[in-house]
Each structure stands twice: as structure tokens, then as C-alpha cells.
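Participant: Structures incoming, each one as C-alpha cells.
What follows draws every value from the coordinates through simple rules; no lab data is involved. From a predicted model like this one, the values you see are computed outputs, not experimental measurements. Cβ atoms are built from the backbone, for glycine too; each structure is taken alone.
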Structure P
Amino acid sequence: MTDKTDFLNGNVACAEGALAAGCRFFAGYPITPSTEVAERMAVRLPKVGGIFIQMEDELASAAAIIGGSWAGARTMTATSGPGFSLMMENIGYAAFTETPIVIVNVQRGGPSTGQPTMAAQGDMLQCRYGSHGDYSVIALSPSSVQEMYDLTVKAFNLADRFRTPVFLMTDETIGHMREKITLHSNVEIVPRRELKEGELPCAPDENGVPGFATFGMGHNVHITGLTHNEKGYPSTDSAEVHENLVRRQVRKIEDFRNEIADVDIVNPEAELVFISYGAPTRTVRQLLNDIPDTYGHLNLRIVWPFPDESLLAFKNAKAFIIPEMNLGQIAKEVRQHTNTPIVVVPKLGGALHTPAELLKAVEVAKTVKKPVTEVRL
């Protein structure tokens, strides 16, 4: 087989990436602007021996892919803001039971029902902190249709490697645009590590990740959302067990944050540096193309865990300019990792930033004095 070139929208490319990665179970509920992911999976999964189920709601969708994962399948669902909110309890359950799943959030304007057909990035902090308790997540953010395909494949590999929910945090712009892409004949598959005979089901390896006890493989395991010991049995009255479990599950991701990181660094000697992820990256790249060798750019393909060491690449930076389709959610994270002044460029309502709007932010950044300055467009 050879690579194939096609002309697809982002949501369809996401579905094709999932299939290439070996996803064979999809449970979902249609919601704008993510519905094309489910529609494509409904057509394609039966043809490759997979299963598609339309569930009654997003709570059930998240529960179903958790069960499918424990049955040994690579599993995925797709949703948007209101449905994502409904999934939060099961996301916490998946994190605590260390269940590898992939959740695609094609973001739209919120809160509540908001703007179903308009793009936004307002769920980025919800993705990181939406469920209760302490846990860490991995979240990818594509800025092109090709990246929708490639990062979906990567999401499955990260989910299985770290035994954790992984999020593809895209938006209506990328989900619905059409671009020429390459569908690869072979993609890298990083399988989950099966539990070894005699190994405790919740005992970590040297990287902090236990082996996976797939149903039907002869393992005798107990799976619970309660605090549990290394045998998998509830141990809710022990402060030591709870702290060790939570800290280990956080460390297995946070200790590898700079290995997980996937970034583009452009012009690291620049004094004015854009930081972007997702759709706004396209405008930043247009500006850098129009005015080359002037500004730096840090593009985040993986936003969580936040790749803090990437900021150190810009040693001459006098200001970081951060365009987001929200009120500055990732700018808050950047602020925690640098003393360099930050210029926040929020935009709501569904439209991308324009190059002219970014140049307005540049003029502010040239004379910025405060640690955080917001540019009102």
C-alpha cells in the first residue's frame, strides 16, 4: 500500500486518523459542530470490523468507550461543549481507573448552548480541570486538517502509553475546513502494555504506569473509581494509599511533560513572540509569512501538560503575544511559567483573528509595562 492524497474536512480527517490508529469502537451522540466525526465512523467502522453505537447522550457515550477500552479496543467519542460538560464525571472515572480513551472536542461558542455553528477555544481549562479531584491530562490541538489526522493517531498512542484519557481539542474552524491531506498507509502504533502474570494490576512500572488487564485475558482484577491499593481493591480510609495513588497518577504524566511536548519554534532570537494553538495559529503563520524574520512563534500542538521549557527557547523575548478564541485561558498558564510580560489577545464570537488585529497587538507589546495586558479588538 502507498500513501493516499485526499481533500477532506477536519472532522472526516479525524475519523480517518482514528481508523488508521486502530480505533475499532466509537460511541457518541451527534452534536454540532462535531457530527461529521460520528457520521464518518458510522460508515467506515463496520467495513473494518469495528463497532459504531449512537448512544442516548454524552454521559452514556463516555461510559461506553471506557467499557470498550477495558474489553481491549482502542475507543473514541466526539462531542462539543455542552456534551463535553456532561462527560466530566466519567472523565474523572477514566483518569482514576487509568483507562485509555480518546475524546474529541470540536469546540464552539459557549457557555451553555451558546453558538453551535461558530468556533471557539473556551473549553481549554475545562479540559484540564473539569472533573473533580487532582489528576493530569494530555490534550492535543491541531491547526490544520493534516494535523487533525496526524494528531488523532498520536492521541491513541499517548492514551495507551500513559493509560489516561487523551483529548483532541479542536474547533469548528478546523473541523469544517477542507484541505488537501495525506492519508498514510502505515502509521506508528504504540500498544498498551498488557499486565504480566503475577503482576499486581495497579502496581506501576518504572514510568509510573501499570500493565493493562484486558477483559478476557485471564486476569482476576477489580476496577473501581474508589481509592484503591495496588491490588485494585478499595482502600478509602487510608490517607497514605490515597496520596500515593493520586501523586503517582499525576507524576506519570507531569514527569514526562517535556517528552510529551510537541511544539514548533520559529525565530527564537525574536523580542516579540507569538504563542498560539489551534486555529489562531493560521493567522500567526500568515503574519510571519507577510513579515518574515521579525517575530518569534511558539505553536503548541500539545497544550496539556503545558510544555513550560519551550518558553526558555526565547531568551530575548520582551513580550509574549497570545491570541486565543476565548478570554485568555492558556495565557493564564503561560503567566505561571514566565516573568516576561504577556499581551493577551482574546476574540469571541466565532471569527479568527486577522493579521491586522495581531499587528495591533504588536504595537501594544512594543511598549508593554504591566505583567499582563489585554488588547481589546
Structure Q
Amino acid sequence: MYPLQTDITPGRTAMINDRSCLFFSGFSYLGMHVLPAFREAFKAGMDLYGPVFLSSRVANVRLSIYEELEHALAVLFRQQSAAAFSSGYLAAQAAIHYAHQFGEILYAPGTHPALRVYGAILPDLPWEAWTAQTVTKINSAPDHTYVIAADGVNPLTSTVNDFSFLSAIERKVLVVIDDSHGAGILGPEGEGTVHALPVHGPLRYLLSASLAKAYSVEGGLVAGHAADIAAMKKHPFFTASTPMMPANAYAFLQSKSLYAARRQKLQLNTHYFKQLTAHHPIVYNPHQLPVFLLRPPAAHKPGIEQYLLEHDIIISSFSYPHPDSPAIHRVVLSALHEQFDLHTLSELITNYEGRH
């Protein structure tokens, strides 16, 4: 699909060429960015701190709200300590470059570019084959020979990766997981993939995530053992980078109950749309994520993304991993959607499937 231009950040809807379209794309899963209460918290943070903190995190004058934020993030993600960054990409890069010193990195299939050292080559294997190969390789070498790097969730395939294989590892290994699309969504408290990770003696975790995807906060985090985080805070990724906007930190800390309520609404929307589309042959959702894949249509049919756009609905549609790759079509739900939105979309998919 050609790029659709808009002058207003989408929420439940997007304005395209003076048309109001239902918006099932992007990644604001909890829809916080348009909630009046969240915006008020952000505005209050702006009044308190202004748009930027004018110094490094390691300068002699420091802003205490960053330490408050990092403590809250460590608690949320069940780790000893955390470091906050200005973006999820920067956080993931900081994590993987720090981890690189501890051994050869074994990348999982499909690992996001943010969690790769430049020039990294990904394995061309199914997940199950890669996990078996990884366990064998690690167990046949001394401790600390390898580092594992993987995404917690792959939003392009609507997959929650299965890390149960880590329980079979017998050598000490650092496991780096980027959970940008699990944080805020998965787990009883929105703690993400960590709620399902094995607690196993040889394993040491380092978790990174974007705070933008679910929480609508421009920033990122790395959480893990206190010694790892303390060491990371001495690296240039942390010491030489501008800290996240303090108003974002303030809004995050003020919004715990809002996040919980919106996560519940998102879960209800996901369950309802799963029911509506249970018998749609082109809709695929294996892991109860708010991302529904639409299988490619038959050759004689027009693209579903164009059909839906003609009926004022926008879905996620772009080529990946390369510009000339086949397009991936996805319905991305948010907590902003109402049941009648989901019903409208389901009916249109039914009509599309029935066209000859």
C-alpha cells in the first residue's frame, strides 16, 4: 500500500484526505496517547520539569525522578535494577553491546535490528530447530562462552516466543531479550515476557524494551542484575546520551491504574475479535496477541488492505524485511477500539472472503 499521509496522530481513527477511517495499525496498544487523564499527567510533568533535562545522567546535578522511574521499572520487570534511556532502540543497542563482551552472541531467528551488533547475521532456521541447536552448542562449551539474544514477541508474525528451552541449558549464559511488544501487554501486571521465563541457575537475564509501544512514553529501559546495570551505566550509551524527557517519566509513574484499566480493555477487545474471526480462513492469531495476521489472498482477488481502505478502514500493510518483499497485512487492535468497530471490521473481512 502506498503511504497514507495524515496531519493528526491517529487514535481510534485516522484522518486521511478529509476522511475519518478506523485505524487498526501502529503500536499504541493501550491507546494512552489520546486519553485525557494521561495527557493531563504529561502536562503536569511538563509544568514541573519542562521539555528536557539539561544535563547528562552522570553529571554532578541529577534529577531524582529518573531514579524513581528506574526503581519502578525494576520492580515491574522483576529485576534487581534498571536503567532508563531516551528510546527503546537505544536501550536495546546498549544492552546488546554490553552483552557482547561476555561471549559470542547466538541470535534467535528474526531478532529485531535494535538488538543486533552491526553486521550480525541471523540464522535461517525455524525457532524449534534453532533452540535445539542452541542448547547443544551451549552445553558442549565452557561457561560464559555464549550469549543468547532474542525478541520476546514478534509482532510481524503475532508470536510470543517460547523460552522453555532455556531450562535445558547447563552452562552459565547471559540471555538478552528485547520485549518491546510484550511489555505492558503480557503478564498479570503488564510485566511482559518475563512472567513466563524459566528461573534456572545457569541463566542471567538482561531485558530491554521500548516504553512507547504500550505505554505511550518516549523512552526505553534495560533491566537485570544490579551489577550488570551498574556496569552499563558507565558505558557511553548511557553516559553520553541525552536522558528521556522528564515529563514522560512523570506521566509513566502517575499512570499505573490507567495502564491496568486499559490493559484489561485491550484483552477484552482481543478476545472479542478472536471470537468474531474464529471461522475466517484468512485471519490468524495463534498467541492471543492484539495483532491478527491476514493471510495473502488468492491471486485473482484485490488486496484486502485496499478493499478495507475503500470502506474507511486502515490496517497495517507494508513489505518486510525488504522493500521488495511480499507485504505483511495485519490488524492491530488497541484499547481505544469499541466492540462495534471490531464487528464492522469482521463483517468487511467476511464480505471480502466471499467475493469472487
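Participant: When percent of Cα pairs over 21 Å apart, for residues 51-178 alone is calculated, the result is 35; to which of the structures P, Q does this value belong?
Facilitator: P
Participant: Out of P, Q, which structure matches 64, 48, 41 when Cα extents along the principal axes in Å is calculated?
Facilitator: P
Participant: Right, here's the next one. Of the structures labelled P, Q, one was used to calculate distance in nm of label points 7 Å out along Cα→Cβ at positions 3 and 235, giving 4.9. Name it.
Facilitator: P
Participant: Assuming 0.15 is FRET efficiency 1/(1 + (r/R0)^6) of positions 123 and 251 (r between Cβ atoms, R0 = 30 Å, to 0.05) as calculated from a single structure, say which of P, Q it is.
Facilitator: Only one of P, Q returns 0.15 for FRET efficiency 1/(1 + (r/R0)^6) of positions 123 and 251 (r between Cβ atoms, R0 = 30 Å, to 0.05), namely Q.
Participant: Quick check for you: by relative contact order in percent (Cα under 8 Å, 6 or more apart), which of P, Q is greatest?
Facilitator: Once relative contact order in percent (Cα under 8 Å, 6 or more apart) is worked out for each structure, Q has the highest.
Participant: For Cα Rg over 2.2 N^0.38 Å, for residues 43-90 alone, find whichever of P, Q sits highest and give me its label.
Facilitator: Q
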